[in-house]
Structure I
Amino acid sequence: METVDSQSSHAQRAQLERIQLSKLNTLLGSILPANAFYRRKLGLDKPPVFASIQDYGRAIPFTWKREVVEDQREHPPYGSNLTYPAAAYARCHQTSGSTSAPLFWLDTQESWSHLVENWVRIFGAAAVTPRDRFFFAFSFGPFLGFWSALDAVHRMGNFCFPGGAMTSQARLQAILHNDVTVLCCTPTYARHLGEIARASEIDLRKSSVRLIVVAGEAGGSIPATRSLIESLWPGAVVFDHHGMTEVGPVSHQCPAQPGVLHLLESAYLAEIADPKTGAATLAGATGELVLTTLDRTGSPLLRYRTGDLVKARPPGVCACGSSALALEGGILGRSDDMVIVRGVNVFPSMIEDVLHTFQNIAEYRVTLDCRRAMTELSLEVETAANGFENTVLQRKLESTLESALNLRVPVQLRPPGALPRFEMKARRWIKLR
């Protein structure tokens, strides 16, 4: 016999799927045949009307990033994945190009408004109030980053300090002087600011920051990384989020369970597929997140292979009351990030989780030497104090990594300031070919 919770979950899911299916058919009706990219890809001059989400998944092929990259190369500068004439688009952003050639992405005012509204929902899940005061510590470059989040803060009417083109010291002073309560940045930069404050003897216990909203990297859902950031910012909690320039803001941390991300399913139709076969994975199995953007009509993506590896919890009502798709551990890695070293599958998050359990490590860099038949992995670790000749620490690091990875990883300790710092996405992995 079903419980009240399971009945409620089924009812919520049924209602959500009705909304998704309605949006999906409306989207297809808008982009076909107007959108040249999907008209060619699907070979359709008239939009199909699907009776179920399952029918859609069976009939429509995946969209791969390499297809979009090639389309923009053949139809510069924006490609042909545009539903409207060029004059209809008001925003342009660019991907970081960390895994392939950079992509330009255009938005109409309507689609941009949807992205902003998604961020309003994310801030709502983070329990933001009208009294909160925001500081955005990012470069305000062409990447989507926190741009839509910034507009969401404007829409909500909260105090906002855009901290682009400022030094870390100046940002810290601005955070303190303006009684900032919410800091928005990458996990790496939240840690870096905290370390700068400690080195400069700036007491962050006097800060009003209570919430650090992080994005751009997987660290916000890694327990050791969260703990480290929160230790540097006393009284503040980390709230994770993930998204992509091509897709927009996708998920937010569960209010009741850090380390779990809930998808914004009214805006995205999500699937989790086996990275190799494309077949649907079972709950609890790791697979690749596949997304259809239901509200980004001007530059849509149908069944887009994001490359993000995730693990779904079994369906049901979460402790926070939501029945939205829940991703255990957040973004576990990327399908193109995994490397095989002497037969062992290694993801960047695995190494980060180990290193952040050591309090005296300031930064690190991983080198993958692929120039021989067997790939070799080695690690440079910058110590927070002058302990780079500490052979005990070096041996302990190597031992802990070997236990966690079942792999021997040579470690070289480096002095303070030896390794680069990052404001946006950290690039700590180097491949030698």
Structure II
Amino acid sequence: MIRIANGQGFWGDSLEAPVEQVRRGPIDYLTLDYLAEVTMSILQKQRSRDPKTGYARDFVDMIARVLPDLKQRRIRVIANAGGVNPTACKDAVLDVAKRQGISVSVATVAGDDIMERLDSFLARGIELKNMDTGEPLAAIWANVQSANVYFGAWPVVDALTKGAEIVITGRVTDTGLALAPMIHEFGWKADDWNKLSAGTIAGHSIECGAQSTGGNCQVDWETIPHLEDVGYPIVEAEPDGTFCLTKHAGTGGRVTVASVKEQLLYEMGDPREYITPDCVADFTTIHLDQAGPDRVRFSGIRGRAATDFYKVSISYSAGFKSIGSMVYAWPDAYKKARAADHILRQRLDRLGLRFDAVRTEFLGANACHGIAAAEPSPEIAAQLPEVVLRIGVRSENRAAVERFTKELAPLALNGPPIVTGLGGGRPRVEEIVAYWPALIPKRELTPEVTVWPSEN
């Protein structure tokens, strides 16, 4: 049995969670998931300004805190913190090791960044069509900002086999980070589809951090103990593909069949076809048992052969947006907010400003449920103590969006009575980063795995 702990569900998750996972109980592997689709675009922009950036710098700070513990406890780390620059991330980690006088073997997994190869692919007839719309990439090629292939577990397995103690990847699937140690330790084969599917589901179960141990849990959330000290998830994996999801003893939170099911539903898609580069997992075969306090056992998982394609995550510029807000208080808070929205829209129209979309939300009345929210009755609306008018516009025309930002503040004095205006100042104009999912044949790409020993 091996213990695989996850200490990061996204870039911006708890800074303490990875440290706690290392120090509060036995684990063999620590996985850290930093990347989301929009994150790749942000990192690409950072690297364009400074070639030494483009990775999750929080990861390097975390390694600096726990490197002595990792060595003493023989814990190996797998993280997609490399973003669009795994080499720079590796250099920063090796610099930490040198300063601390600790020898450590660091591997990088690269080759997923295909931004510079897009021209070649398109010229050879690989259209990289949008999986949702069927449009060819050529339709938005001029606005592309980043393009990364989702590699699976096998490049990470290669790095572990070569002796890496810390594996830094670019865009590797969230599930692949946890699946790789199981393949490496248990000797699973590339066509052990049921076992690979079990490992994939194990990775999916812990990829969002504390969301599987009581955080963001809808079931009896008020009774979940000590969320201020919530334990992050640990998979105790067996060679036959069964595993338990748990957390360190003495930590807060809760691991139950109900909490685990909520995480399983996250970004699942078709439950019979959870497609990854490593296999196609069937979520309908999962059998869950409460195996003790804060322990849920998974068994019976089955899957099918992997496809011949990698998924590609492409981001591109899709115009501009701006969002601002105003706060209205009782009496007639909702009525005032609705009137302000109507007045503002009329003024934008009189100025001849046209937008691709204008969206309004009334926080306190209908924002969370959007179009599904029923209009509050006059009696309820009259009792609302405060309502926030939040309005945003989107357009390819930056000048139009800029003008919108200058029409919101005047409402404070030339509109309905208000409590506070633009608390954060005039709203900013922001570039919209859109997502373009595509497929590419696996034969077109080869992961690049390199192991770098420290100088100590």
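Among the shown structures I, II, from which was the value 24.7, 73 of Rg and Dmax of the Cα atoms in Å calculated?
Only structure II yields this read-out.
Output the label of whichever structure in I, II has the greatest value of mean count of other Cβ atoms within 10 Å over residues 170-177. Mind showing how you got there, number by number?
Values: I: 17.0; II: 28.4.
Going through I, II one by one, mean count of other Cβ atoms within 10 Å over residues 170-177 peaks for structure II.
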- request: Can you spot which of I, II the value 1.09 was calculated from, given it is Cα Rg over 2.2 N^0.38 Å, for residues 58-281 alone?
  value: I
For -0.78, -0.91, -1.10 (log10 I(q)/I(0) by the Debye sum over Cα atoms at q = 0.13, 0.15, 0.22 Å⁻¹, for residues 114-233 alone, calculated) the corresponding structure among I, II: II
statement: Calculated from one of I, II, mean count of other Cβ atoms within 10 Å over residues 258-265 reads 20.8, and the structure in question is I
statement: Re Rg/Rh (Cα atoms, Kirkwood Rh), for residues 202-377 alone: value 1.00 computed from one entry in I, II; matching entry is structure I
field: Source structure (of I, II) for distance in nm of label points 7 Å out along Cα→Cβ at positions 146 and 290, computed value 3.5
entry: I
- prompt: Of structures I, II, which gives 18 when relative contact order in percent (Cα under 8 Å, 6 or more apart) is computed from the coordinates?
  reply: II
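Bear in mind that the values in this text are calculations on the coordinates, not laboratory data. Since the structure is predicted, the reported quantities are computational estimates derived from the model, not experimental observations. Cβ atoms are built from the backbone, for glycine too; each structure is taken alone.
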